[in-house]
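Right after this note come the structures.
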Structure 1
Amino acid sequence: MLIVFSGLPGTGKTTIATELARQIGAVYLRIDVIEQALRDADVLAGDVGASGYGVANALALSNVRLGHRVIADCVNPVRESRAAWKAVATAAGVEWLDIQVICSDQQEHQRRVESRSSDIAGLVPPTWQSVLAQWLGPWG
């Protein structure tokens, strides 16, 4: 089974995804970790772009094919990234569940974003303005 937690930074995706991964013993793939590793490797000329998602999709596919449950933790900002996760599940013949995590209280969401520190070395947490600028296209 492939479970994808999607949503803006600060909504609680990582908290929920890591706890579920612990409880069910799933492989946990966090896009922030992968993207920071790509930046640290200094192998890309510019921004990491969709590279982190490509790496995560490949890792998810290899793990679900081995029979592992996989949990992905990512913003998933566009329909194409969500379609890629579905394609992974289809290719492996496993169930796919895409969960959009939303913080319905905008003040709480802003507080979370502005007060958080990164648990990933080198990763600069997003600002509230950058979170507001992200658009999660129509879900589906």
Structure 2
Amino acid sequence: MDDKMAANFAFLINKNNHKDFERVIEELNTQFNEKLNFRCVGPLPPYSFYTLEIKKLQYEEIDWARKRLGLVNDFVTKSEIKKAHQAMAFVLHPDKNPNVPGIEREFDEVTRAYKTLWEYCQEERCSFNEEEFKKNSILVRVRQ
């Protein structure tokens, strides 16, 4: 990658379709009159690929998770999220409440709320203000 490269994509194609794929690349070059240069490099081994996960977070889900963990401030730190989860998980753990109906569901909700907020809070401190949320509502993760 360099500053001239607009994008870099990887496609997993059947070997039988490789020639057709190269033909389409050439057609794109022709269509764009070489203003964009399309190149095909490969085949490459599958272990060199990454998965890019893009997720649009919903404010309602973040707000639900915040309330479920009892977080009332507009700004929290990751350690506050973790402490709130640990405190609630300790109280609601099914092993501590073996005869309480629905306790597993409540415990699972608290865990889901924790995971939701942990995923949302990408920095040490995050905001639950709806306007601030809109600035951070797209989550991008690279997985190998």
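Rule-based calculations on the coordinates, nothing more; no lab input. The model shown is predicted, which means the values in this text are computed figures rather than measured ones. Cβ atoms are built from the backbone, for glycine too; each structure is taken alone.
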Mean projected area of the Cα convex hull in nm²: greatest across 1, 2 for structure 2
Output the label of whichever structure in 1, 2 has the greatest value of FRET efficiency 1/(1 + (r/R0)^6) of positions 26 and 98 (r between Cβ atoms, R0 = 30 Å, to 0.05).
1
Value 33, calculated as relative contact order in percent (Cα under 8 Å, 6 or more apart) from one of 1, 2, is from structure 2
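When distance in nm of label points 7 Å out along Cα→Cβ at positions 42 and 130 is calculated for each of the structures 1, 2, which structure yields the highest value? Numbers along the way, then the final one.
Details: 1: 2.1; 2: 4.3.
Max of distance in nm of label points 7 Å out along Cα→Cβ at positions 42 and 130: 2.
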Between 1, 2, which one scores greatest on FRET efficiency 1/(1 + (r/R0)^6) of positions 58 and 106 (r between Cβ atoms, R0 = 30 Å, to 0.05)?
2
Looking just at distance in nm of label points 7 Å out along Cα→Cβ at positions 18 and 90, which of the labels 1, 2 belongs to the structure with the highest value?
2
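Thinking of 1, 2, which structure, once distance in nm of label points 7 Å out along Cα→Cβ at positions 10 and 82 is computed, gives back 3.1?
On the way: 1: 2.2; 2: 3.1.
For distance in nm of label points 7 Å out along Cα→Cβ at positions 10 and 82, the value 3.1 is produced by structure 2.
When mean count of other Cβ atoms within 10 Å over residues 74-81 is computed for each of 1, 2, which one produces 15.2?
2
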